[in-house]
1. For the read-out relative contact order in percent (Cα under 8 Å, 6 or more apart), a value of 19 was computed from one structure; give its label from I, II.
2. Work out the source of 15.6 here, i.e. which of I, II gives that when mean count of other Cβ atoms within 10 Å over residues 17-24 is computed.
3. Given 15.2 as the derived value for mean count of other Cβ atoms within 10 Å over residues 89-96, which of the supplied structures I, II does it correspond to?
4. Distance in nm of label points 7 Å out along Cα→Cβ at positions 113 and 177 was computed and gave 1.4; which structure, I, II, did it come from?
5. A value of 0.05 was derived for FRET efficiency 1/(1 + (r/R0)^6) of positions 129 and 233 (r between Cβ atoms, R0 = 25 Å, to 0.05); which structure in I, II was it taken from?
6. Have a look at I, II and say which one yields 13.8 for mean count of other Cβ atoms within 10 Å over residues 73-80, as calculated.
Structure I
Amino acid sequence: MADSSFLPPDLADHAQAIASGLGVSPAIHPVDYIFRWHYDDANDTDKAAAVRTYFEGGRHTAEIVARLLDGFLNTSRPFTMLEFASGYGRITRHWKAVLPQADVDACDVHGDAVAFLARMGCRACPSSAVPEELALKRRYDVVFALSFFTHMPRATWARWLGALARRMVPGGIMVFTTHGVPSLKEMGVSRLEKDGFWFHSFSEQKDLSTDAYGATATTFDFVYRQLIAHGLDLRHFREGGMGYQDLYVVTSRRETGEVREIPRSR
């Protein structure tokens with residue numbers, strides 16, 4: 001297995017100690033783009049902190065999701081969950097500890113990430129470059145997509161929303177994040193297109209075409225229009241609810257046809 005042995009011995013030991021304390025695998029894939037984003041930062045010489053951030057940041061995110069889900073379903077009973085665009089397991093490895101009743105499938109477009117997760121003991125399956133070709137064997141009580149719509153171009157953004165919505169069971173929940181207003185300054189974006197969409201052909205994932213995977217920002221109004229168009233009901237919205245990303249929780253439109261109006265002020 002590719003693991004943290006690619007690190008200098010002292011940092012590999014550091015990774016082992018942190019992971020052990022969290023009860024998760026210490027394995028880090030050497031091309032894990034999230035880990036590399038922190039570890040290879042030339043302006044940050046504290047590599048031990050980068051290792052700690054990788055593990056503890058993954059746990060923190062998993063705990064945020066767990067608390068959020070508690071408001072929508074009984075997480076003490078078994079339920080199914082799809083972690084879409086899971087990458088190399090920064091969050092995936094924490095589900096057993098944080099949501100022990102969750103039956104989780106991780107899904108990613110990188111074949112080596114799927115294989116790595118499987119070797120780490122996680123159930124993993126391949127994604128697709130085309131939304132309509134996403135082939136999964138089941139539907140889920142929860143679909144979770146962190147930092148996925150933050151990268152999709154206009155041509156596939158709404159199509160992926162529909163593809164993931166179709167993976168929910170009746171009454172299921174989808175949780176996803178976007179780059180909204182809090183992200184614009186961080187991204188150096190001063191103006192979006194008239195409909196509230198912005199895309200830049202740049203990505204830290206060098207193996208993916210930047211025409212299909214870049215940096216995306218969207219306003220609340222843009223996202224809300226897409227939800228309505230796909231028959232989805234917005235149940236929760238928090239600006240900057242996941243770091244500097246906006247957080248959405250949606251379900252299929254209820255049979256009454258009711259559309260919940262989410263207050264714009266938080």
Structure II
Amino acid sequence: MKSIKENWNSMATAYEIFNNSPDSYSYNIEWKCIKNMLPNIKEKDVLDLGCGTGIFTFLLEQFNPQKIIGIDLSDEMLSIAKKKAGECHSQAEFILGDVTNAFDYVQTEFDIIFSSTTTHYIEKLDNFFANIFKCLKSNGTCIISVINPIYSAMYPVEQGNKFPDDDEWTVRYLDRSKRAYIQPWIEYNDDFENELSVSYHYTFGDYINAIVKAGLSVKRIEEPLPPEAWKETAFGRYNSFIETPTYMIIEITK
């Protein structure tokens with residue numbers, strides 16, 4: 001976790017720039033689907049696991065929860081989140097911590113738990129979902145957006161400090177080796193030096209089994225489509241997403 005924290009600390013600014021661009025996948029694909037899956041969160045207690053710079057924390061806050069707390073491992077990411085919170089007069093609280101031990105930091109249960117693209121940085125899914133069980137109220141809802149297993153299967157297998165070649169981006173679905181690659185917010189930003197990010201790949205079955213083992217239930221699974229407008233304005237991006245979808249969004253209940 002230390003190396004993952006250092007990696008995200010170094011990428012925090014680049015991540016914030018990339019994910020707030022007009023063609024951001026977070027806004028154009030992920031959030032549109034998540035918003036349609038959300039239960040009523042007005043005056044509810046909400047927990048955002050792996051909140052990063054607060055992109056989704058602030059989007060969720062627009063629905064007027066009673067309180068909203070974000071937890072993240074990276075102090076640099078949280079520094080950006082806290083700065084934005086001050087600028088927009090947000091009431092969100094941000095906590096520096098490991099989401100696999102979330103209950104240690106909050107010591108209470110929440111009506112709604114949310115997490116976006118965090119799980120593939122977690123070595124033991126069982127711990128993550130066990131903590132969700134601890135933090136979620138009975139009949140509460142958890143919405144987890146994960147990197148689609150088809151997409152994470154394409155991440156190149158780690159080879160020490162070697163940067164992967166383009167032809168190493170091939171689907172290896174049942175290979176659970178650690179993966180290493182350059183994040184797009186680094187690769188496509190000339191102001192930042194390329195560096196490797198390391199993550200894990202989990203299959204669809206890995207997710208379902210970890211959720212069930214934790215005592216939780218799967219209510220719905222969505223794999224969102226890219227915007228129809230991209231067929232005209234960015235066909236290459238549209239077609240690439242159709243071939244290898246980036247997201248799988250799971251609604252879970254306790």
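1. On the way: I: 13; II: 19.
Structure II accounts for this read-out.
2. On the way: I: 15.6; II: 13.1.
Label of the source structure: I.
3. Label of the source structure: II.
4. Values: I: 1.4; II: 3.3.
The value was obtained from structure I.
5. On the way: I: 0.30; II: 0.05.
Traced to structure II.
6. Details: I: 13.8; II: 20.5.
Here the read-out was taken from I.
All of the numbers you see were taken from the coordinates with simple rules; none came from a lab. Everything numeric here is computed off the predicted structure, so don't read it as measured data. Cβ atoms are built from the backbone, for glycine too; each structure is taken alone.
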